1. Can you tell which of P, Q yields 34, 28, 22 when Cα extents along the principal axes in Å, for residues 222-277 alone is derived from it?
2. FRET efficiency 1/(1 + (r/R0)^6) of positions 182 and 326 (r between Cβ atoms, R0 = 41 Å, to 0.05) was computed and gave 0.20; which structure, P, Q, did it come from?
3. Using distance in nm of label points 7 Å out along Cα→Cβ at positions 158 and 246, single out the structure from P, Q with the greatest value.
4. Just checking, which of P, Q has the largest value of mean count of other Cβ atoms within 10 Å over residues 150-157?
5. Supply the structure label, taken from P, Q, corresponding to Cα extents along the principal axes in Å, for residues 102-237 alone with the calculated value 48, 47, 21.
6. Taking mean count of other Cβ atoms within 10 Å over residues 126-133 as the quantity of interest, name the structure among P, Q where it is greatest.
7. Kindly point out which one of P, Q the value -12000 was derived from, the read-out being helix-only ellipticity at 222 nm (-39500 (n - 2.57) for each DSSP H run of 4 or more, over all residues; to 500).
8. For which of the structures P, Q does the calculation of FRET efficiency 1/(1 + (r/R0)^6) of positions 54 and 86 (r between Cβ atoms, R0 = 30 Å, to 0.05) return 0.95?
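Laboratory data are not the source of any read-out in this text; all were calculated from the coordinates shown. In this text, all values refer to a predicted model and were calculated from it rather than measured experimentally. Cβ atoms are built from the backbone, for glycine too; each structure is taken alone.
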Structure P
Amino acid sequence: MTHRPPYRLAINGYGRIGRCFLRALLESPVAHPFQVVALNEPANLESMAYLTRYDSTHGRFPGLVEAVDGELRIDHRPIRVSHARTPEAVDWRNIDLVVECSGAYGKRADLQRFLAAGCPRLLLSHPGASADDVDATIVAGINQDKLTGSEKLVSAASCTTNAIVPLLDLLDREVGIEEALLTTLHSVMNDQPLIDGYHHDDLRRTRSAMQSIIPVSTGLARGIERLLPRLAGRVQAKAIRVPTTNVSAIDLTLVTERPVSAHSINTLLANAAFGRLKSLVAYSEAAHASIDFNHDPHSAIVDGSQTRTSGAHLVNLFVWFDNEWGFANRMLEVAAHWSRLWSPHYIQPQSGDQP
């Protein structure tokens, strides 16, 4: 057994991603030296415990969940709970890292409110409003080496960016990308109502999430360019919300610099999925439906049965991803890598090791 000190984590915003992050930490096959010691969420404690224990998407929590004396207890370990609506109302001192999962803060001035309240470091579950609003935007397995340990504000990008950037990086290096067009088919999100209502400034998002396929705006192309600046001006993206509760897909069309075939592209992607991108990307040619990838920890799963080419340079790919669980696991990996840099006591976790 390897001894390592526990790093004290706090989660701000205990919604879909906040709960998935905590659960990913506890379910990870790699033992990470983290302990969640605080949660800030405006909802009441009983609801927090209930939605931790029972999850309609990912199933029952594989452990004991209790609400006792104002604390959330996971397998008898206490987690301090606060219900503040502003960063300043929480004492973030004695915390090593705060994971910001509310999605309510994107500009540097707002993010610095956490630092002013005692938070030493903040990891965002969403992109900053601009590249300059954070110290670094990191996609696990792609550019984590850019972290130095001196950063205070780091973004783990978005679920869609994590799904597509490893593939675009590989394809550009191996076959060259002249142009790329992406359409994300994304499961419903909580900025959509179940029935028509005055729910959003975007009129399309006032429509019932479960009755229509709904185009929405997306900043995916900008996010890709932040991570892969060599593709600047060559990527366009659009997004469509579809009435499923989890697991999304990306329809990717590329114009390549070098001639390709469906077989050569699939061979390239399959080799990467079983090789250097193994922890990030999976590959399959089975007859899949989206539900097959619920609770899948990969950033992306390439569906080789859907690969198409027209001529020697036009390629179409279809990629699945669990937009909740895959992303939560990537956030955990960013936190782990960052921790190794800012803590001199960090010991690289090993599979099966116990904290």
Structure Q
Amino acid sequence: MGAGAALAPLILEWYDRHHRDLPWRVPPAARAAGVRPDPYHVWLSEVMLQQTTVAAATGHFLRFLGRWPDVHALAAAPREAVLAAWAGLGYYARARNLHACAGEVSARLGGRFPETEEELRRLPGVGPYTAAAIAAIAFDRPAAVVDGNVERVMARLFAEREPLPAVKPRLGAHAARLTPQLRPGDYAQAVMDLGATICTPRSPACGICPWREPCAARARGLQAALPARAARTAKPVRHGAVYVASDGAGRVLTVRRPDAGLLGGMLALPCDEWAETPAPMPPFEAEWRDLGEVTHTFTHFHLRLTVKAAPLGASATGGELAPARAAIAAMPTVFAKALRLALTHPDSGIA
């Protein structure tokens, strides 16, 4: 009997009793009775969960379903509306790919998601992890689904001491070897649930873990130290200015960021290039007043922005006027912070 055949029944029995209730999930009893997950729900939730927590993703998922209940509806939605709804879920490139993928599934595939990892990976924005998750969870294919929770479980189960990220290929190989042919969708979700609720980053609850006996890290007292991580380098700090130009009637000058690059395609305020020593790039010549500073942290750098304000000048070109308070809801967090600061500052000129 292989390792997968020996370990899978233990965790599936645990999952049947202790699975998390999630709005995109078909519980194991319902699945056993023949209910099948909606691939649209699985795909949407997995893309959302790549950069946020279950708690944060749940509200967004339900709001997305309320507005766009199926892949055809999402494909028909304006891209700007999808980008705005994505606020708070991380990289906006994921939202652009989400919309593009919905368009392809709707138009080219008649609304049906492919069932194999190979076919799924041909869709926009669908990488190895997402393809494996959809194939396993939606279609019960024996695909190895490896997220951060699964990596932590594998590192402890096999007492892998090499630090992340170098050890990732070996952890993926362990996960693939353990993936069973029977109930692979439930198994994939079981391992993720185990990492999220029992085999947690700090203070793992080894005493109630279904894999406590075969866990090599627990046997050696290493569970709290694994997975090991390579020393992180400090994030660089970039600077810039963001410009709030108001017409005095509650509207401000907004621009649409280029599709390529960070926050691509999003509604924004005019700003400098973000750099260690940025060059000022105001949208027009004026006596710009400093209102203060906002900070924001991206995955790879910290950002410090000086917020500047001036009345809308006759020489302003490009961009569009938008009601300031309404624009906040459509902007990514960093620009919403700047605009909120301006709205509360007496010298901003926004009526």
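1. Values: P: 34, 28, 22; Q: 62, 25, 24.
Derived from the structure labelled P.
2. Details: P: 1.00; Q: 0.20.
For FRET efficiency 1/(1 + (r/R0)^6) of positions 182 and 326 (r between Cβ atoms, R0 = 41 Å, to 0.05), the value 0.20 is produced by structure Q.
3. Working: P: 2.1; Q: 5.9.
By distance in nm of label points 7 Å out along Cα→Cβ at positions 158 and 246, the leading structure of P, Q is Q.
4. Numbers: P: 21.6; Q: 25.0.
Comparing P, Q, the top value of mean count of other Cβ atoms within 10 Å over residues 150-157 belongs to Q.
5. On the way: P: 48, 47, 21; Q: 53, 47, 22.
Only structure P yields this read-out.
6. Numbers: P: 17.0; Q: 21.4.
The maximum falls on structure Q.
7. Values: P: -7500; Q: -12000.
Structure Q accounts for this read-out.
8. Values: P: 0.55; Q: 0.95.
Structure of origin is Q.
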